[in-house]
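What follows is calculated from the coordinates using simple rules that are stated; it is not laboratory data. What you are looking at is a predicted structure, and each value in this text was computed from that prediction instead of being measured. Cβ atoms are built from the backbone, for glycine too; each structure is taken alone.
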Structure 1
Amino acid sequence: MEYFPLFIDLKNKNCLVVGAGEVAARKVELLCKAGATVTVIAPIICNNVQQLTSSYPHLEIIKRNFACADINQQRLIISATNKPDINALVAATAQQKNIPVNVVDNPELCSFIVPAIIDRSPVIAAVSSGGASPVLARLLRAKLESLIPPAFGRMAKLAEKYRSLVKQNINPPAQRRIFWEKVLQGSIAELFYSGKEAEAEARLKDAILNTPDKLDNTGEVYLVGAGPGDPDLLTFRALRLMQQADVVVYDRLVSNEILELVRRDAEKIYVGKQRDNHSLPQESINELLARLAKEGKRVVRLKGGDPFIFGRGGEEIETLVEQNINFQVVPGITAASGCATYAGIPLTHRDHAQSCTFITGHLKDNTVNLNWQQLVTPRQTIVIYMGLVGLEIICQSMIQHGASADLPIALIQQGTTHTQRVITGTLSSMPEKLKGQNIQPPTLFIIGTVVSLHNTLKWFQAE
């Protein structure tokens, strides 16, 4: 271990920063956030450093060159100038006076290093590569940021508030540890993270005083939008819930790459639907979610795209509400947004479309019943979900109701994934163009003059 990791209390302690450029600004702000009384010395002060004075009253800026006499009993010193001789002088002077010093991007002159920080105060996590690769440390910090909810710090303060009460009511110490593990990873924590802090606190207090042994018996359902396919498009909350779920109920639009991110020992239940082939009717899915939650399980209902955009998420949570089961809904990037973006087709553009309409193209009795007059209005974009089977009827109907036969249309197959495919045409040509193409679902159609931008704006290269 090249460095001993240490956290220092800097509240109201004098600290010195030599240099006032953009790099120095980041260090100054970190020290100020830690409550330090900071002095900055530099002949030129950048705007970001100057602006910090309005937020931090204990920040003093001295506009002149550094002198050795400036180092005098500070708790720590940071040198962040672009002049090697000044940095070396600051380091040598500080070390002579036994004051910890950091010289940015120069580990050889440092007696301490500044790690990459994940701030969830009062919880602080720090990552360091010992100066070998600051970029690698920042990348690791980014991964940790995705796993630690922003409300984690407030949750820590709540735990601190009830620490004594837990100690009084739950013995031996090993049982207290188990209790806190259940609280901090269970339904009480999820209530807190979803903004129901008062309810979470009430349930925590009740669990401490009355039912710590029954804490596991409260289940919850999380309706999680998995996005259009690319795992990188998952939200932080979606990933966190997927990795702590006891059961995952998923549909056919959830990619294998996303399923790989689910907790390894979680039970996985497939309830996918295809046209005229439903592995479970929707009513049975609704009851399945309720039953699993009543068994005390944390259930992730993983849905392609967004649960509330043609995902029937509303029907599922209606059942949960009726049966008084706690739930959360985690939005996902809907297919329209994700697929259009990866295809280089903006859904709105001031030269082409000032509105966008999402429709479902499911056939019913071999027809599609839509408001055709609205759909043929110019200067808009139409996005059709589940429209492959009914495409010919849709194109013919739009032309019959006044849309130009040359209006551009794009089919996006398996959008945002490495197998993405984009086929463009017009209302009159697309049905014939797709014959014999072996189209693989999921698919999405975009209609409007924005499709003409595809060749210019396409950026994603599928394998």
Structure 2
Amino acid sequence: MILFEPVRSRTRAPTLVEQVAVALERAITSQLLRPGMAVPSIRAFARDHGVSNFTVAAAYSRLVASGWLSARPGAGYRVAMRPSRGRDAVAPVRWRPPEIGASWLLADVFADHSIPIKSGCGWMPPAWLNESGLQQSLRQLARVPGVQIARYGHPFGYAPLREHIAEHLGEYGLAVDADHVLLTLGASQALDIVVRALFRAGDVVAVETPCYANFLQTLRLSGVTAVGVPRSEDGLCVDALARIASRGGLKAVFVNTVLQNPTGSSLTMANAFRLLQVAERYDLRVIEDDVSRELLPELAPLLAALAGPERVIYVSGFSKSIAPSVRVGYVVAAPPLLDGFAKVKMTTGLTTPEMMERTVYQLLRLGHHPAHLRRVRERLREAHDALCDLLDRHGFELFSRPRAGLFLWARPPGVWRERGAARLAELALADGIWLAPGSYFHPERVDEGWVRFNVAYSLDPALWEFMRRVGAAQARRR
């Protein structure tokens, strides 16, 4: 069944994804395809119409999101069952790109499954996660008597997991025990607890430029002023931090030590020592956000190990190394500080789910997690190499080439450096591609043309066909 002839115009013709979606909508509304009927498989449709599998998959995803099609695992796609066209019937609404802003990025992004290519996301592909380890851990948890897991947990979290974390951190040179560890609902809650406990509205803290986007929102909600310190490939610009601190009033510095989000860079040992010297000189607290260390194959500086938990508050979690849905994070600090953090935790959310903490503990205790991490690191290294090659071929400027972790920070060539990456992201979204422009990650929302790429989601040919097309269009206009 041939439903349309693709138009590959270099003018303002609709994209191939839009052409496929419109052709199927017409076939459904004209009753050529009726409710409950199977539509051609992605491969068959692509073969019959001379388009790519990726184009068809993107169009089908849009049609599912807008209610034209339904998808069943193992059964392909079918025309959705809809009410008859009576007076009260409601026709499906054409897919429209969401308006991406702070609220979408913080909340709706996790529920919006209508965008086929998620180059801008911050998580690992589900197929890369330790599924067998999680299933085995959950089976172990099912054997625990219900009375032991039905009650509220300890305010500091599940003790065996806290002990395991303290022992594991000792392998990196951080000598602490379980009394230094507070479990939280992910690393994001750990950072929020630290901000609530230590700072008040109007306080000034230093953050990296660029910086983890969600954390900037945490500071804004608390009324804390964030002052940006440039991030380089080697780490934080320590001279800039010293100049800011010398003016007085600076309370702390937040730093993403290893495989930083969004640049993917890591602190060198020399940079780490200089950073701690400035913190000591100006009596600054250092809050070390270290959620991606397990994705780094080699050793790297750990600030808390170099300066101790009295100077450095250490934050991490398991969303990157186990699964995003495993909302287990932790904060490590001197016990007097940790008591205050625990009070904030209990005030704002009571105890954290012990069932999930037990699940993480069982997974780590079973002993297969190191092998899983080695496989993930290798897949990430291969994805980095492939994406760097694509970025080089398309003329992008790369901030660094870490060959590890989830992220690459790159800037497109030509006009986008002047116009900013936000406009490029708007155009991409109309093609079903989610990009993360650098303004998300800047304390003052400045757009300097940079884009964060998740290497695991950025190898789709449709993404690079889009980049080729918009690059050619810009070249013709100049």
Structure 3
Amino acid sequence: MDYKKLQNGSDIRGVALEGIEGQHINLTEQACRDIGRGFALWLRERLGKDELRVCVGRDSRLSGPTLAGWICEAMAAQGIQVTDIAMASTPAMFMSTVTGDKPYDASVMITASHLPFNRNGFKFFIKDGGLEKQDIAAILDYAAGNETTGLAPAGVTAGAFMDDYAAILVEKVRSATGEKTPLDGFKVVVDAGNGAGGFYVEKVLQPLGADTTGSQFLEPDGSFPNHIPNPEDGEAMKAIMSAVAAQKADLGIIFDTDVDRAGAVLSDGSELNRNRIIAMLAAILLREHPGTTIVTDSITSTGLAAFIAKRGGVHHRFKRGYRNVINESIRLNAQGQDSQLAIETSGHGALKENYFLDDGAYLVTKLLIELARGKKEGYTLESLIEELAEPAESREFRLNIIPEDFKTYGQSVLDDLLAYAQQQPGWSIAPNNYEGVRVNLDQAHGNGWFLLRLSLHDPLLPLNIESDVAGGVLTIARELAGFLLSRDGLDTEKLAAFVG
């Protein structure tokens, strides 16, 4: 088997269970054991020592216990002392390498984020953070070979860490507010989507005094019987919005499967995701760190940029991919430009104060602090973003690339579009753009913008369009149709149907 096919950027992902037509298991027992051996070899080389401790956690996926058993045994066979902590969140697994009396040398999280129930995978951490693409490639190279560490086998023991992780979040709120139960009098509901986030109710919210009545889908169930555990999913957001309305809650929280992403619903029933959650976190951090730079992905709105600028901040719109925005924020800090937040519109967000770890639970913990602080000082969470100008319309089209060499073809489309855009009346190329072709259009041509970019991994060109007027998305799509519909190598059926 070609193990390189299991690489998904800085993660490993594959099919672990039968159940979806056309998808066959490639996270086999042999693959998982080889990956465990490969990680042991990589870790020994990276850290330069033989005595190594690694902890392993998993989300609620049905295949999780089996995959955990295989990779734990494989690493132990290579001389690593392994601790299996069972159900955990991805952020907690990183924190296990930097906290406690004796932090682990590394950790492994078994998850496939929000993907269907039959998928699974591995994320790896050391104290420096999550592994990069090149590290995953090296692990898979080791996995494909026959090399061993040659060390005497070690053991696998059961352990726990989630209580320690939750205690860090509780202390964060108590320290910021100066109160033991600062959420007394507040009702906060959580939708964990039957993933790993149910702990947040009992171990974080309730110790802080919150009334969590109406929280739902807290029990781990890897068949995901209620909805996809994904804050970007429409049905998932409807579920938490309904819970907030039914309970008249002050805040609703929704996590993805492994809790590295989160979304929220405010007391007025409005969603807090995408541009809105970025704006709220920016408002908080710009008060704490005046002038800081907020790094986002490439599809954030013009209204968000204006919101950040009005508060004295710098909006640095970069590329899609959570590792991309995190690494860019780290790079800016290394150059002396303070950047406190790196966040995607998907909800992947990382703060400088929290190891640049993309941690959904930490992000909503920042919201809890504001909820409590606002009660003292006379403001609401809603008021923090009341000046955010939001688009009248937005839409995404996914244009599949037909040629096999999709990257070369996709780049040729972008190159041609850039030249085409420079000749169109009412169009202007957006400055400081790091991904694809982003164009602003004046009032006569749709009053908004579009971004056409090449997907990081898949053979498609996502097209995002946003307008500040009703009907503007259609106007902009029609402006683009003459260019895009003529490309033989693109599947433009949905775009063609939209423009009529």
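Quick notes on this structure:
- When volume of the Cα convex hull per residue in Å³, for residues 223-350 alone is computed for each of 1, 2, 3, the one that comes out at 128 is 2.
- Structure from which 4.4 was derived, distance in nm of label points 7 Å out along Cα→Cβ at positions 231 and 399, options 1, 2, 3: 1
- Test item: Cα Rg over 2.2 N^0.38 Å calculated as 1.07, pick one of 1, 2, 3: 2
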